[in-house]
Structure 1
Amino acid sequence: MTLDATILDNDRELTLRATVHHGTLVVAPDDLAAATGWVLRPEGLCRENVCVPIRDDHAIVVEDGVDLRAFGAVLGRPVAVEPDAGLAVLGEAPAPLGTRLAALEAPAFTLPDLDGHPVSLDDFAGRKRLLVAWASW
């Protein structure tokens, strides 16, 4: 099944054609490059002057497209894929996040307040802040 899929990567959002294949989304290599900046080359996945080698390109290339779950695994990034909705979200690699957490640095973010107005963590720069997080899982 081919559909319009939305790929979210950091602050970038791109809608492109994708194929549902065994519970994941498969996109054309050119579309992957447009969405993420990563290009599939013989030496591996490359962005600008950085290349990540791929031991087995058959693990990432499916039906002449790139499997988004395998793409995330190669880069060491978590990927959430909802094939029926045509949505894939690429998370940040855990290593930089771990470094920031160890340094007690909160990432920049903006969330709605109780009235629905956007509030950024940066709005409180220079003042003490207390973050309370909750999850049901």
Structure 2
Amino acid sequence: MGYVNTRITLKNIYDVKQARKGNLPEDKIRQATVDVMVDTGASMLVINEPIFQQLGLDVMEEQETTFANDTKEICKVTEPVIIKWEDRSTTMPALVVANVPDMLLGVLPLEGMDLIVDTVNQKLVGAHGNKPVYRV
């Protein structure tokens, strides 16, 4: 299959709320545009420590995490972060892995944005076409 990489923008949800209320200028919202590897074997968004610091996120809990090579590590789980890909977005916690070589976009944020991996063309596409479809 190969690797699928993409670019996403992450935003501090607290800053976005404050900007909507008029308490923070839009240009002061802490955000980062980052390259990530799409990993359908991972469940969450995985970010590194520098991006965690840049976004100014709070830690909600620490959790034991099992990696693909079966090693385990205690990792920080952040407050929800806004994840934006092209015209789609979702909000969920991120897992902070200090020395991660690649930041990862797992299946939960993919599902939250109604995205799937087009393995033939090695890119992300809408699961239901050009507009997200949310089912409840």
Structure 3
Amino acid sequence: MQFITASSTQTKKLGGILAEELQGGEIICLTGDLGAGKTTFTQGLLKGLKIKGPYTSPTFNIMKVYNLKVRSQKLEAIYHIDAYRIKSKDLLNLGWKDFAGKTNSIVVIEWAERVKKLIPTNAIWIKFEWINDKERKIILGKK
């Protein structure tokens, strides 16, 4: 599936739509150019999951954990990871095996291609591509 968005509002809305479909245990891998909408999409997804903001990029922290105060179904936490500056072993040191793919969590990884050897085959891959100064193509699929 692919979508074209022409604003950050539309990109966030698409993230919110995906949030409605998540059950827990998903690993969502975001790839694409710098500034193409990965963090903006994640902000919409977090809002759609009813996580209280502000939602900021984990660029300098590497990982942000959003604990759900009101646990919907069985979800307890959302893990938002920026893998731009790390390797697979760094992600393992952050506890990857303790939360990735567990039914009580959802993992969103920006720059997931940098740690792809850790990513299971059932992960959801979303690619962000610039079309022009305002529009981007967002492609959802599996790797």
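Taken together, the values in this text are just the output of simple stated rules run on the coordinates, not laboratory data. If you're wondering where the values come from, they're calculated on a predicted model, not measured in any experiment.
Listed values, structure above:
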item: Winner on relative contact order in percent (Cα under 8 Å, 6 or more apart) once structures 1, 2, 3 are ranked, highest first; result: 3
item: Source structure (of 1, 2, 3) for P(r) over Cα pairs in 10 Å bins from 0, in percent, computed value 12, 46, 35, 6, 0; result: 3
